[in-house]
Every structure is written in C-alpha cells, then in structure tokens.
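Participant: Each in structure tokens, the structures are laid out below.
A short reminder: the numbers here are calculations on the coordinates, not readings from a lab. Keep in mind that what you see is a predicted model, and the values were worked out from it rather than measured. Cβ atoms are built from the backbone, for glycine too; each structure is taken alone.
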Structure I
Amino acid sequence: MAQRNSERANRLDEKKASGTTRERILLLLKTKGRMKAGELSQELGLTEMAVRRHMYELEKAGSIAIISVRQSQGRPVHAFELTRASEELFPKNYHSLALDLLSELEDDPQTAPLIDQMFEGRKRKLQERYAPRMAGKSLEQRVQELAAVQNAGGYMAEVEQTGSGAFVLNEYNCPINAVAGKYQQACSCELSLFQSLLEVSVERTECLAKGGSRCSYVITDGNSEDQL
C-alpha cells in the first residue's frame, strides 16, 4: 500500500512538473516569439529531447505550431510558435474594458439610453445568427441546440427533462458575469433571446449575477403542468 501511494505521489509530481514546464514554454514563446528547441533547452535547463516531448504535447493540444525554418546553409530546422488558439490560455481583461465603456455611456444623460439599445442590438444579432439552427426542430431538439450554442460560448450548460415534459437549462458559468452583475439588461436580453429562439415560455429561476449558484431556466411548451 505504501509503495502504491508513493508511486501515485510520484506520478502526480511528474504531472505537476510537466504542467509547470509547459506553462514556462508558453510564456517564453509569448514574450520572445518563435524559438528553436536548442534555444528553449537553454532557457529551461532541459535536454532538447525533453523539450521536444513537451512541444509535441502542446502541438496536440493546439497551443503551438511546429514549423520549418530555412537556413542559409544546411537543412531547414524546426522551430516553435504559438497558435491563435493559445491566446485563450493567457489572461484577458475584456470585462474591465466593457464595464469602463458602459460606465462612460451611463455617466452622460445623452448617451445613457444607448446602453439599452446596445444590449437589444446584441440580442437581435444573436437571434439572427442562431434562429436557422432551430428551424424545423422539435422543442427538445431546440433546447439541446440552445445548450450547444451556450456551451460554445463558455456557459457550461446542461439540460434536464422533467417528468411532465418540461425542460430545465442550467448554466454553471457566466462569461459576462461582471457585466451582468451591474447591467441587468444582459440577463433580461438573454431571457428574451431564449424565448424567441425556442418559441415557448421560458422562466429564469436562478441567476449567477444575482448570487445564485447557476443560471436556471424552466422551459415549457404551454401544455406542461410541471410546477418547478
């Protein structure tokens, strides 16, 4: 038992070390740009073989690209650079920018009404974008399609079906929580969007922006007698 625990601890340590090394690699490529295995080897204090093992794992994850670099003499050599997808791994501050911009509009009586217009405009664009995905589908299919849309946006959505035919859409993450916490228009427009896309009654019973543990929506087709 002690040996198994020791082996498990060693595996965890190796996994943690690998994660730390790959984070350092990503940071080096972010700050220094394209690098060769030899250059990374010197920076990290690892062998080139060890560096390449990490790079192939990062390539499989879609974080880096391996490219050939021509030299004035000899054969091309491999180099590594970040992909567009890797941008999601680095800190972002979009919510602060959005809040600052909305605050600027809110502080001026002449521009304050534009906030409602902006959220309504966003809702219309999303409705136009996703309505074709709902066409010709049953309510259950539309709900599942909506969950897929929300998951693609980072909302961690799941669907439950109740015994009387109603559905519950739960969202465990809100990518715009900071904005929605201050501007309730975001939440009201989302509810309105769901009703428009699903073409049935949708009721929000819990909200992350209001201190809930999730955003929950009860979806009924008008014939359900569910009492959630």
Structure II
Amino acid sequence: MDITKIQYQMVFADATEKVLELRLRTDNLTPIAWVPAKPPEWATLENHKCSNCPLKPEKHAYCPASLNLVKLVEECNELDLLDTVKLVVKSPDRAVVVSATVQKAIGSFIGLLMATSDCPRASYFRPVARFHLPLANEAETVYRAVTAYAMAQFVRRQAGKEGAVDLEGLIDIYKNLETVNTGLATRLKTAGLDGAIAKSLMEWDVFSGMFPMRAEEVMEKMRPLFSAYLYD
C-alpha cells in the first residue's frame, strides 16, 4: 500500500516544536492510524449532530469529521492562536517554509483533515486535498475549488451522468460545509473544549459563508487570463 505523508512542523520563538504528521493512503487519501481507537464522547454522531448530516447512528456511531479532529484537539487545543511560528510543511512533492500564526497553521491543517474525513459534506474536497496547498490565499482557494468542481462535472459526464454548467452545486457544497463547521465548533464548546481548534474552525468557516460572493469577484479578476479560450 502506497502511503502519502504530510507533515506540519510549527517552530515557536523559544525553539520548541509541535509536529503533526498525517499519513494517508495514496489511492484514496484515507488517514492511517490517525483516528483514535477509543473516541471521546463528544465525537459520537448523535451529539449535536449537524442538521444536514445524512448519516445514521446504526451504521456510524461517530461523526467522521469529529474523529479526524480528536488528535488535533488533544495536541493543539491549548496553543495560543496569536503566536507566530516558523511553519514547515513537507509533502512528497515539496517543502513549504513560511512564517504564520498558529491559527493560520492549524486552520490549514484542519482543511486537510476535513477533506480526508468520511464526512459526506466535506468529502467533495478530497480532490483538492490531493494537491494540498498550505496557507492558500483567497484567490488560490477559489481557483482550486472551482477547477476541481469543473473536473468533477467532466468526470460525471464521462460516467454517463449529467454535468453542471454553473457553480450552483459548488455553492451548495460550501453552504453545507458551513453548517458542518458550525456543528463541529458547537460539539467542542459544549464538551468544554472551547480552545484553539473550535476558534480555528469558526475562523475557517468565515470563508465558507462568503464563498458565493467572493468566488464571483475573484473569477472576474481572473477572466482576462482565459482570453485565449475565447478565440475560435
């Protein structure tokens, strides 16, 4: 089995480090040895279950997205989000070294954890996770999301299904993700875990809510780059 490793190393001003390494099956990006053997009570599916969750407790005792967050909560929930760290992100393709706040670093890692979880509302982002870009800015995020969605429609048509010609479906995906982010933050807060992870989830959630408006503006600015495609 081929394994893809993605490592986030946060180096603090006092030279201490926090290292998070996510090992994924290369073929489907399923996490390996990341989900806890004995999940906490707050991760059960029925505990503040998201209003848009289609899963049934008979088949899923635990919330898939919560399971992916347990280890992060255990290791990083007490960190100061305002601390600035040297962030080193290593993947099979490259190493990225940047200066970032703990909140930005954790937010980026949360995005990876959400996309590689079995949450049916977040799994649409698994193709984006395959080309993970740490600390992606707004334009990069919009471009990657839209192009992945466009490719998904191409894949659907190849499979004999109808493919969308607009972004309404993608907007719905982001709306559902916004509900999931809020639900996860509520789970943590009611469990007395109102720390770095819950706050990072809500910060990450801001973009989900703004996606429809921001995506149109970003794409409008990018439109001139596609002028070659407008000539026959």
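Participant: Out of I, II, which structure matches 16.8 when mean count of other Cβ atoms within 10 Å over residues 49-56 is calculated?
Facilitator: On the way: I: 16.8; II: 14.1.
Matching structure: I.
Participant: A further question on this structure: A value of -0.73, -1.15, -1.36 was derived for log10 I(q)/I(0) by the Debye sum over Cα atoms at q = 0.16, 0.22, 0.26 Å⁻¹, for residues 81-168 alone; which structure in I, II was it taken from?
Facilitator: Details: I: -0.94, -1.09, -1.22; II: -0.73, -1.15, -1.36.
Computing log10 I(q)/I(0) by the Debye sum over Cα atoms at q = 0.16, 0.22, 0.26 Å⁻¹, for residues 81-168 alone on every structure in I, II gives -0.73, -1.15, -1.36 only for II.
Participant: Continuing with this model, one more query. Assuming 14.8 is mean projected area of the Cα convex hull in nm² as calculated from a single structure, say which of I, II it is.
Facilitator: II
Participant: Thinking only about relative contact order in percent (Cα under 8 Å, 6 or more apart), which of I, II has the largest value?
Facilitator: On the way: I: 12; II: 20.
Top value of relative contact order in percent (Cα under 8 Å, 6 or more apart) goes to structure II.
Participant: helix-only ellipticity at 222 nm (-39500 (n - 2.57) for each DSSP H run of 4 or more, over all residues; to 500) was computed and gave -15000; which structure, I, II, did it come from? Walk me through the numbers on the way to the answer.
Facilitator: Details: I: -17500; II: -15000.
Structure II accounts for this read-out.
Participant: If you don't mind, another one. Taking mean projected area of the Cα convex hull in nm², for residues 73-112 alone as the quantity of interest, name the structure among I, II where it is greatest. Walk me through the numbers on the way to the answer.
Facilitator: Details: I: 5.4; II: 3.1.
Largest one: structure I.
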